[in-house]
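Right after this note come the structures.
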Structure 1
Amino acid sequence: MSLTTPLLIAFAVAVGCLPPLQAGANATLSRFHGHVLWGAITNTLVASLALAIAIAVLRVPMPGARGLTHAPSWSWLGGFMGATMVLTAIIVAPRLGAATYVTSTVVGTVMASMLVDHFGLVGFSQHPISVLRLCGGALVVAGMILVQRN
């Protein structure tokens, strides 16, 4: 393991703290805007603005036509997936509570991630499912069940 790996893991854990906060903020916006779709579009517009500012500040050059036309067709689905995640969080998280919502999505994330790694899907290199990985996934499921019990 390289020296930067623990820092990247710490950063990923810190970013992992954001989903319940984002879901709550977006659900609150939705209530004030009068509909969940307005909360979702506000989220997307603010995110796009933040990224546009980062592009301008960092002076990131525009992509060429090849970058837009030669990307695999499935890669364009990321935006739809993001919209689905934001909209689902707005609708589901307030009903389930932050801990139940997030632990449920973490289980889905871990299960899908193990399959993505095992088969080397969507641009990832292969990392076969092992007994240890399956045990780790089972512990995540157990954690979800424990968090959901009152």
Structure 2
Amino acid sequence: MANAEKSSFVYVTYIRTTPEKLWQALTSAEFTRQYWLGVSVEIELRKGGAWKLSYPGGLVTDTGEIVEYDPPRRLAIRWQNEFRPELKAEGRSLCIMEIAPEGPVVKLTVSHSIERAGSKFIEAVSGGWPQILSNLKSLLETGATILPLREFRS
């Protein structure tokens, strides 16, 4: 049943890798820097741990808290945008990343939702996630990304 007071985005991709390598790619600052269009993740790998995305110059784009931590199967983050006032004003969202082996590949499902109808934040991530996850898939399968890094310009 759809909730009229909720906005959500779901993206599913299949990647030729292992659950462990995909988990490492999602939780490692060194790895995220390669595919996340110029930002990297800092994460305390535990339930209740802090989570942060930032550009190399120090600009923090998003912060959050780990609400579920089950390596290498499930990671859930209570996520807050920090650099666009209109998105920050919408409050915290929930991002769930689920990893499931399926034969020689791994199914990655990213679900991002917020308890708000017509969310501009969900509209923004629905454009960003496909780019980020396409880069991730390409990097894991071929060793190279397909989209260039971005530099933040205020």
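Laboratory data are not the source of any read-out in this text; all were calculated from the coordinates shown. Note that the structure is predicted; figures quoted are calculated from it, not measured. Cβ atoms are built from the backbone, for glycine too; each structure is taken alone.
Observations, loosely collected:
- Read-out mean count of other Cβ atoms within 10 Å over residues 52-59, computed value 14.4, structure in 1, 2: 2
- Which entry (1, 2) yields the derived value 18.2, 54 for Rg and Dmax of the Cα atoms in Å: 1
- Which entry (1, 2) yields the derived value 29 for relative contact order in percent (Cα under 8 Å, 6 or more apart): 2
- Source structure of the calculated read-out (distance in nm of label points 7 Å out along Cα→Cβ at positions 68 and 132, 1.7) within 1, 2: 2.
- Structure (1, 2) behind the derived value -8500 of helix-only ellipticity at 222 nm (-39500 (n - 2.57) for each DSSP H run of 4 or more, over all residues; to 500): 2
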